[in-house]
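Below you'll find a set of structures to go through.
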Structure P
Amino acid sequence: MRVTVCELPHEPRALAAAWAALCEHTARHASELVLLPELAMVDPLWEDEHFDAARWAAAEARSDLWRHRLPELRAAHVVGTRPITIDDRRFNQGFFWSASGELAPLRRKFYLPDEPGGWEARWFDRGDAHFTEYDAGAWSFGLNICTELWAVETYAAYAARGVPVILSPRATAAATTAKWLSIGVVAAVRSGAFSLSSNRVDPTGACGGVGWIIDPHGTILARTTPDAPFATVNIDLSAAAAAKDDYPRYVFGGRSQRSRV
């Protein structure tokens, strides 16, 4: 399966240019899955400590407009997250888009930072504590949104259930790239799955780019850079199946409910 990760800005002019280049890249590489950064395209609301209803409404509207442009990527599937209000509660919700035009909601982010530069708990309600896996036909995946990469207890369940891919949209700072890469490797090795992540990027470094594709043994197959903000790799899902029986996964026991999308 040909998978693409990326780093994208949110400023309108920079985003327009980056989006055009990403669409050209995914078409040229015949990408089957494109992973977008966390809350791609919208302003970084969570950097402000105080909630603003007008800014929230504008972010929802902008995200919905961009949803209708996903076909421009010419990919079979696109995964990302979006701001959404459900029953008067605000969430950071994952989504799974298919070329058929359908958009399926995924789990909503549960672990929310609450600190300078990352006031997510002020902007979002807690979502789903359960980290399910999603069946996408010939493959399945888990979704750990940004901070949730550190929910290391989820990887044992992914390994036991044979999940081959963990998708992690991020909005993380340039100064912390090394530690995020390290947890991406842990996610891959402990679960015996491919770890994919895409990140936002901005001139301030508050979001520092670097998307990655890591194989089930912890080898970094690709990572994005400012000069190469998109990366595509043809991953062999059978390698993830085989890895489930390799060290260290076999030490902790066997495999085995997937939610369809």
Structure Q
Amino acid sequence: MARKPKTFTVASLNLNGIRSAERRGFTKWLKKNQPDHLLMQEVRATPDQVPDEVRSPVGYNCRWECAEKKGYAGTAIYTRSMPDAWVPGVGLDWADSEGRAIRADIGELSLVSLYLPSGSSSEERQERKFAFMDHAMSWLAGLLEEGRPMIVCGDWNIAHTEADIWNPTGNKKNSGFLPEEREWFSEVLGLGWRDVFREQHPDEAGLYSWWSNRGRAREEDKGWRLDYVLTTPDLAERVESAHIDKKAGLSDHAPVLVEFGLE
């Protein structure tokens, strides 16, 4: 008789386009690492645009939440468990049309893949990001009020503290490290969400998950930690390990993997 697993692994990954990630070895990475739940952002495609082994890998139940605009944004969840329900969106029309969230309810556990907008391209995009953040605060509070064990993974497009960015002094006026963005993230944690990766590595520097394509940022590890795994307090107490797979090379982001113990 096969032994039941004592842990389960959750991985978060911004693909920067699933077709591009596949050319860089996404399927091989998935077969090698075999996370129980893979939560992805910026798929930038529709399921019909990728091969079967990418669209619905063997052993996984998959759901994509695609943007109406072709080749843009979108989220997805691949899970070994059969969800009882899939819940798209955050309840904000323009954001939901961009496919910025998808949720899977599996027994008592809920998983959410979330992709916050970037504000780096223009003031207009930054204002839209702030609008999303305002809405998301009440949405995230509502998730906690459900009282379910829950994991929200994704690209938050915010480096929370100075430890989460290679050059904090030079980036204080840049989108993703603005004081109001960082304060908002602190308020999210103040609601009760737990940044379990940082809790596992409280004093460690260089925990970056994204690097600019400019210059030699990746080679010199001049990055930002933009990808977070937030959990409800009950799940935070069950984290056994957490790491960033900087060698994956699938996109400009690296996968973040967290292992949880089963009750």
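No lab work stands behind these numbers, since they all come straight from the coordinates. This one's a predicted model, so the numbers in the text were calculated from it and none came from an experiment. Cβ atoms are built from the backbone, for glycine too; each structure is taken alone.
P, Q: which one has distance in nm of label points 7 Å out along Cα→Cβ at positions 177 and 233, as calculated, at 3.3? Derived from the structure labelled Q. Here FRET efficiency 1/(1 + (r/R0)^6) of positions 57 and 217 (r between Cβ atoms, R0 = 35 Å, to 0.05) was derived from just one of the structures P, Q, and that gives 0.70; the source is Q. Assuming 4.2 is distance in nm of label points 7 Å out along Cα→Cβ at positions 105 and 249 as calculated from a single structure, say which of P, Q it is. Answer by label: Q.
With Cα extents along the principal axes in Å coming out at 57, 39, 38, pick the structure among P, Q it was computed from.
Details: P: 51, 38, 37; Q: 57, 39, 38.
That value comes from structure Q.
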